[in-house]
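A.B. asks: Listed next: structures, encoded as structure tokens.
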Structure 1
């Protein structure tokens with residue numbers, strides 16, 4: 001099960017990143033920004049632009065690593081972010097959100113302990129993506145009782161799915 005984010009990620013934090021062809025260019029730009037900002041980047045691919053690749057090939061290994069807590073947070077990219085979000089959320093322990101605004105980037109972590117942010121290479125500019133990711137990485141889970149209760153309900157649902 002993934003660890004809850006109990007403190008804000010700092011620039012020494014390792015961040016996972018993965019993209020198919022639809023997010024490939026944005027992945028390169030974001031990874032470069034992360035490294036310049038002092039983050040350790042664990043790149044799960046794609047490593048070359050291949051318009052025939054499929055997002056689960058890259059997103060699922062990154063999501064599994066995040067679920068195991070290594071790294072604590074991930075960035076999943078495809079053309080719209082929708083497919084990346086769907087694939088990442090199939091992995092127990094991952095709480096991935098498709099994000100288009102600063103409120104959701106922050107609130108998704110504070111209230112829902114979101115550990116993977118999903119963005120679209122065809123719908124987000126580099127500048128917007130970086131601001132959303134900066135907000136996501138600097139947010140921390142509130143730990144409020146009501147949020148912990150909701151996360152416990154999600155974990156119980158994951159266990160039902162695994163054992164059914």
Structure 2
């Protein structure tokens with residue numbers, strides 16, 4: 001990957017441990033890809049993070065699937081929290097931006113294990129029912145693997 005530009009406000013750079021925590025616990029992120037008509041497309045998605053990759057589930061057809069194909073450059077953004085501080089004309093925030101390659105990896109039988117990761121993250125009180133749901137839907141669910149090549153985290157936490 002071409003060298004990435006340095007963060008302008010480097011004093012706001014997050015530690016790798018904090019970036020990892022946001023990757024693991026963030027509720028949703030925004031996958032950004034370029035469509036065939038050359039327009040950028042940023043779509044909010046649920047995700048899981050596992051072994052330096054972000055996994056996204058979706059229908060096996062649609063705009064994301066068409067644009068990604070067998071692999072395409074993409075970015076993924078997570079805003080963990082934010083708060084406007086109007087009297088100071090600023091905001092407090094924590095965010096992560098990842099750059100990498102997205103590829104469609106399922107539906108296939110191995111997709112069940114990844115769907116179980118979604119159940120553990122988003123429905124931990126309903127594991128048994130969730131695993132049954134994954135059993136019945138993994139062959140109908142597309143999975144996108146976003147392989148991280150470069151990542152940064154930035155925060156301004158003066159308002160917390």
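A.B. asks: With helix-only ellipticity at 222 nm (-39500 (n - 2.57) for each DSSP H run of 4 or more, over all residues; to 500) derived from the coordinates and found to be -14000, which of 1, 2 does the value describe?
C.D. replies: Numbers: 1: -14000; 2: -7000.
It must be structure 1, since only it matches.
A.B. asks: Assuming 42, 35, 25 is Cα extents along the principal axes in Å as calculated from a single structure, say which of 1, 2 it is.
C.D. replies: Numbers: 1: 42, 35, 25; 2: 51, 41, 27.
It must be structure 1, since only it matches.
A.B. asks: Of structures 1, 2, which gives 2.4 when distance in nm of label points 7 Å out along Cα→Cβ at positions 86 and 150 is computed from the coordinates? All intermediate terms of the calculation are to be shown ahead of the outcome.
C.D. replies: Numbers: 1: 2.4; 2: 3.8.
Derived from 1, not from the others.
A.B. asks: Quick one: distance in nm of label points 7 Å out along Cα→Cβ at positions 118 and 134 came out at 2.5 when computed from one of 1, 2, so which one is it? Walk me through the numbers on the way to the answer.
C.D. replies: Working: 1: 2.5; 2: 1.1.
Computing distance in nm of label points 7 Å out along Cα→Cβ at positions 118 and 134 on every structure in 1, 2 gives 2.5 only for 1.
Throughout, read-outs are computed from the coordinates displayed, never taken from laboratory work. Given the structure is predicted, the values throughout are model-derived calculations rather than measurements. Cβ atoms are built from the backbone, for glycine too; each structure is taken alone.
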